Each structure stands twice: as structure tokens, then as C-alpha cells.
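The structures considered in this document are given below.
Throughout, read-outs are computed from the coordinates displayed, never taken from laboratory work. As the structure is a prediction and not an experimental result, all values here were calculated from the model. Cβ atoms are built from the backbone, for glycine too; each structure is taken alone.
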Structure 1
């Protein structure tokens, strides 16, 4: 019988954090938490996509916004994390 573990994260914010940066931190924590629960590793995502683990981390943390990688993460975890962006023709 498997035991359930409760994994908690503390989100640290300070006076320099604005609403946008706090939102990015919350999204990053959600992604990491869900990936951990599903047994997914960001290093595996990086290998599959042919990018570095650091690049995946930058996407998760909101410092980079490539739509194709965001879409890959959302499909892999089965949830939407980022708002839809308008397609430029």
C-alpha cells in the first residue's frame, strides 16, 4: 500500500515583487508540483525538445515565453498555465 506524502512549498515575496512577478512564481510552483506528482522531470522535457534544462526552467519561471514549449508543458501536464496569446499573422 502506497503512502501519500504532503509536499508543500513556501513562496517568498518581498517589497520588490510586483503582482506580475508573484503571478509568475505561483505558476512556476504549480507546474513543479504537478510535474512532481506525475513523475515528470524537466530534464526529460529538455531532452525531448532538444533544448537545455536551463531553458525549460526559464520558460517555467516566466523569463522566456516560447509558445511551442509552453504548449508542450501544458499538454504534458494536462492543464493550462498561461493565458492564450493572440496569433500574429
Structure 2
């Protein structure tokens, strides 16, 4: 008796990879928009960068399409997280000084 023939699993969507790039883009753009973000402008980029990094890591795991997009999402998300940390450090430093 022969074992049942298994079909290869189709790759999952590239949704998390695309979401990581979108989150990174929002993290870069939102803090610099000319809208009233008084008091929260410095705190926007870091959470979006970390969320984008998490989505990019999910986009790299398993049998998924869009691996190059996930790698781009990792690079952009790390840059956004670094920008967010720098903005928070400036906010705290300037807030303590005066």
C-alpha cells in the first residue's frame, strides 16, 4: 500500500511584510507632518518602528511570499526605531533642561 500523496503547501501571503513597510513609512512620515501633535510627536516613531519590526519578523518566518519586502521592512523599522529613540532622548533632555 502506498502512502497518500501530499501536495506541497502553498506559500502564505506577504501581508506581514507589507504591513512592516507601511508601519515604517508611517513612523518616518507622521512625526514630521505639519499637524498639531503637541506633546506626542516625539513618541510616535518608536512604537511604529517596533511594530514594523515585529511584523517583518513574522513575514520572514515560515513559508511566506515577500521575503525581500520583509527584509526591507526590517531595515526601515530599525531606522525608524532608532529615530524614535533619538527623538525621545531629545524630548527628555530638552524637557529636563528647562
Structure 3
């Protein structure tokens, strides 16, 4: 019987999104600054997305508008950027 993947935390999900952003940006041979400009962001803001964190202990949580702008700048559909959210575990709060 195949084992199911380990559930992701929101922090891991945000980091995986950042990894995908970086991978796609590098594939287009675009700098962080150039991509940020194309998407209407500052370089610093974009760097935070690639790292998956706004600040220590606070995972990135980009808006839908920001994701659409980034996807357009990368010449992709939004869904191509997003990791699967099926196994994200939400803390009891």
C-alpha cells in the first residue's frame, strides 16, 4: 500500500511556493528586481516571497491579486505556480 505524503504546514507550503517562483524566474533568466518590477512589487517584497517568509516566524501569505500579477510576469497560469494544498494541516486556533 503506498504511503501518503506527510501533511504540510502553512510554513512549508509558503516555502514551496517560493521555491517554485524562484525556479520559474531562473528558467526565464530574469533577475528578482526585474520580475518584481514587472509584477508591480518591490525587490524586497519579492525576495520575501521567494524565501517564503515576510519576517522570521511569519510565513508569506500573498494575495490572489499578487499571485496573478506574478503569474502574468512569468507568462504562466496561477495554477502552475501553486503547490498542491490538499495535505496542508491547519493548526487548531
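If relative contact order in percent (Cα under 8 Å, 6 or more apart) is computed to be 40, which of 1, 2, 3 is the source? Attributed to the structure labelled 3. From which structure (1, 2, 3) was distance in nm of label points 7 Å out along Cα→Cβ at positions 45 and 77 calculated, if the value obtained is 1.8? It was calculated from structure 2.
Out of 1, 2, 3, which structure matches 14, 45, 31, 9, 1, 0 when P(r) over Cα pairs in 10 Å bins from 0, in percent is calculated?
Numbers: 1: 14, 45, 31, 9, 1, 0; 2: 18, 34, 22, 13, 7, 4, 2, 1, 0; 3: 16, 49, 26, 9, 1.
Going through each structure in turn, the value belongs to 1.
A value of -22000 for helix-only ellipticity at 222 nm (-39500 (n - 2.57) for each DSSP H run of 4 or more, over all residues; to 500), calculated from one of 1, 2, 3, originates in structure 2.
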